[in-house]
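What follows is a set of structures for review.
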Structure I
Amino acid sequence: MPVHVKIGAQSETDTRVKVSSGQFNLIIDEPTQMGGTNLGPTPVQVMLMALAGCLSITAFQIANEMQIRINQIHIDIEGNIDACGFLGCSKEQRAGFEEIKVNILPTFIESISEELRQQWLEETERRCPVSDTISSNTVVKLQIK
């Protein structure tokens, strides 16, 4: 059962973009030190925010299926990007993250075994659409219309 997802984006300046999907709008911008106006998160921050949101929602879904009761989930995500890939000062340097570190801190209502925690975590990672997209060789096709 495929779910079609569509967004639209319109540049407002050379660093600021208004992104919309359905009734929702978001401003994506760069910080002032990168020439932006800092009116919104950067594209890579939005990507990591999407990962955190998707992991949290997926984790609760898996917990419900496994009959694990969770009160709350806190997620910390971080990674480093070498700006030379984006800025063009190096043709060898990748533009994206080399590694993304995710720390998931669930508050379980009832104590569960380490084995069950690990099964829950592995299934959460496997079934999170954003995690799967980031970690797989997903094809991105750019075209001019």
Structure II
Amino acid sequence: MSDTLRFRDDEAADEPAVSLDAFFDQPEADSVRIEAGEDVTVLFPHLSRVRLVEIDFPRFRDGRGFSTARMLREAGYTGELKATGDVLVDLVWFMRRCGFDSFAPDVAIDPAVLEASLARYPNVYQNAADGAVPIWKLRHPDLANG
């Protein structure tokens, strides 16, 4: 696995992530790994003890991890959210919008390509977990609260 790309200022978790089942069996665990298709809602009552959630992308075309990330952020999770596995550079921007703030791709991502990819779209059109203000709200602030 390549080096982790991280968009956080805090210190990275130093304990390896455990499976969801193991997390519940280990009260000292603070890092958990969610596999594609697992029910992340069972983790919601325990979010205060979680420092890192790794979400696996077994194949780039498996988008369930996007929903998992968004659900965690909407549930109030503020810790590190790491996408692992088949993470492609052209999806990182969308993953960031869903709440991911670190990445451990199977194949290294060229930093210059990543920078260009993240800078490609200066505006957004929908609300998302990243808190970016949609362009329509910028253009029509009088409609933003209505």
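Please treat every number below as a calculation from the coordinates, not as lab data. Model, not experiment: these values are computed from the prediction. Cβ atoms are built from the backbone, for glycine too; each structure is taken alone.
A value of 2.1 was derived for distance in nm of label points 7 Å out along Cα→Cβ at positions 68 and 92; which structure in I, II was it taken from?
Computing distance in nm of label points 7 Å out along Cα→Cβ at positions 68 and 92 on every structure in I, II gives 2.1 only for II.
Quick check on the output: -10500 is helix-only ellipticity at 222 nm (-39500 (n - 2.57) for each DSSP H run of 4 or more, over all residues; to 500), derived from one of I, II. Which one produced it?
Going label by label, the one that fits is I.
Figure out for me which of the structures I, II the number 114 belongs to, where volume of the Cα convex hull per residue in Å³, for residues 36-115 alone was derived from the coordinates.
I
For which of the structures I, II does the calculation of relative contact order in percent (Cα under 8 Å, 6 or more apart) return 22?
II
Please compute distance in nm of label points 7 Å out along Cα→Cβ at positions 4 and 108 for structures I, II and give me the label with the greatest value.
I
Given a value of 1.25 for Cα Rg over 2.2 N^0.38 Å, calculated from one of I, II, which structure does it belong to?
Source structure: I.
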